[in-house]
Structure P
Amino acid sequence: MQGKYRPEITEEEIRRAHDAALRELEQQRKEIEKALREQERTWKKDRKAWSKQQREQRRALEEAQREMQQRQWQQIEQEMAAEMAQARTLQQARAEQHTAESTSSALKNALLADKLITDPDNYSLELTGKEMRVNGKKQPADTHKRYLEIYRQKTGKDLGSGKVRIEVEN
């Protein structure tokens, strides 16, 4: 059950979104700086207005910084959430792989113990809800039931209409 997880948002997409947000913030910063330079020319003409506009400039800059920090934190939170989701998915995939390997190993050990196979590196097993075949040979009902129980104990699931196929060739 090996497979690669493909998150809905790739790291590349996250990086691009992050870079775009930074570019947008830089553009906003440049626009604010340009606006501030234009205001300085006006302030020189009128000292009283200059003082008032200077206070407004400080407030605008502080607000822009707060907005920029807030956007950066939001971006970081989104990235962390995406990474956490990916980590949970990988952890779940590893657990499923471990269960599959454990089930396969338990079935192989039972086949060896029951002398249904002699070579653990060269055999085939097909287990369904209706029958069991080892190296293509159909097995008796009681053997079939015993192996269904091994499968259920290892996976926590009934095989139902599903199928387990294990082929080992060396």
Structure Q
Amino acid sequence: MKLNRVFQNQHKTLGKLELYDDKTLLLRLRCIELPWRNNQVGQSCIIAKTYMARVGHSSPRFGWTLWLQEVPGRTEILVHSANYVRQLLGCIAPGLFHRDIDNDGIIDVGSSGKAMDILKIYLEGLSWIKIEIIDPPKPNWVERNEYIPNALKKLLHKVA
């Protein structure tokens, strides 16, 4: 399984969670995480690397989850159902699509519960799975109108 982070800003990290059978893509979901804040507990997404995850961990709060093991500086990092980044404390929330579903200006993930049901079907019979997390290329992709570089601001100011 691969989590390709495709965008990060001060509000969130967006990604694609992909499940492969050897080199064949079986499933592609969307996901959200907290933004990168130096791996601070409860404030940041986790370090990009390869982890082993326990499949079917039963969380008292989230039910069926994936539980990432040996996460540097962190405990209880799960792949679990959540639609909004504000519901996360460092975990990963899969969904079927990215969209600002609550109109707060922050992209969310939709149908997270359904995405978890689909993962459960695909991972049936497995106890462990490897999850490779890959950061986006630098510089990060930028959402339209999210910021204007200083050089462009100066140029626009001169024109006005």
Structure R
Amino acid sequence: MRYIMSLLILMVMMTGCFVPPAPQTADEFRNEFIKAGVKDSFVVDQSFKKVTDVIEKNTPKCLQVAVVSKEQRGYGEVSFQVNYNPTVIPSKGSTELYLQINSASMRQLYDNKLPEKGMYALVVDATPEAKGKSRIDMYKMGSQDVLKIANAVKNWVTGKSNSCPDLAD
């Protein structure tokens, strides 16, 4: 979480206090990564039903969390809370997982122009492939916490583990 906040501060510093608008939908978020040619795609030896089931089962218990961190600054200790807000949308031909991140400092940085649940940080699309297999496409921010979450989701859909990511500092 500290890395997300540091990334946002670095973005402001590098852009001369200009912060590009945050994507307002999962499609906008996904399209930004497609334009940049950045997407993690792989096929897993799990049926689409099994992939959908594990995403639906693990997402609420692992990703619907609020994490409070404390940082020592020059003027004292500062604590802040980051809320992780997942959404799972299963359908016959695809299952989508969206993870949005929300905090007071993110809202301030983006002048309250974020979607209601916060900034999109991860979008996962699962679709059926050949019999007994599924295709996974991941679009993700590069912060340490989001990478931990993406790795946990990858472990879920490959059948390696159902563990929740450790988001504590």
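Brief remarks follow.
- If Rg and Dmax of the Cα atoms in Å is computed and equals 17.0, 64, the structure in P, Q, R: Q
- Highest-scoring entry among P, Q, R, by relative contact order in percent (Cα under 8 Å, 6 or more apart), is R.
- Source structure of the calculated read-out (helix-only ellipticity at 222 nm (-39500 (n - 2.57) for each DSSP H run of 4 or more, over all residues; to 500), -25500) within P, Q, R: P.
- Parent structure of the calculated result 6.0, given that distance in nm of label points 7 Å out along Cα→Cβ at positions 70 and 110 is the read-out and P, Q, R the choices: P
Only the coordinates and a few stated rules stand behind these numbers; no lab work does. Note that this is a predicted model, so its numbers are computed, not measured. Cβ atoms are built from the backbone, for glycine too; each structure is taken alone.
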